[in-house]
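Please go over the structures that come below.
Computed from the coordinates by the stated procedures, all read-outs in this text should not be read as laboratory data. It should be emphasised that the depicted structure is a prediction, and the values quoted were computed from it without experimental measurement.
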Structure P
Amino acid sequence: MPIAVDIDVMLARRKMSVGELAERVGITPANLAVLKNGRAKAVRFTTLAALCDVLECQPGDLLRWEPEEATTPPAVRSA
């Protein structure tokens, strides 16, 4: 997935545990772990806003786009 999640970086900067963040945001530690580990398929704006509020950051501090490695198409054969 080309979207990378940097919640760990902000947790370290704020010296906050995953459990504390989950409690303050109002989500389960398991759901936060799914998001933190990049396994989430989506995130609600309300959750993103709560994360930003608690961590005192911008959405771009938590999420970033990384281009996927382009695969080279197979060579086209001439007849």
Structure Q
Amino acid sequence: MSWLKENNRLVKVFTFKDFSEAFAFMTRVALLAEQTNHHPTWTNSYNRVTIELFTHDAGDQVTEKDEALAQAIDKLIG
């Protein structure tokens, strides 16, 4: 599934085998977010991680920063 643009956000749901895999993914995303100083809004429920990307400084709109982080996150999955 690719990122969807809805309500001025890029949104994607990632599904993993179990909670441990989902949490490991979130840890890798957190490290990316720190490196880029651009942090997602996300939720986790057992093996599912939902990520929303938007830029607060741009009036809560999708920007190039969001597009770049989305691509970097996708590369974590392979």
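Worth pointing out:
- Across the set P, Q, relative contact order in percent (Cα under 8 Å, 6 or more apart) reaches its highest value in structure P.
- Structures P, Q were shown, and semi-axes √(5λ) of the Cα gyration tensor in Å at 21, 13, 11 was computed from Q.
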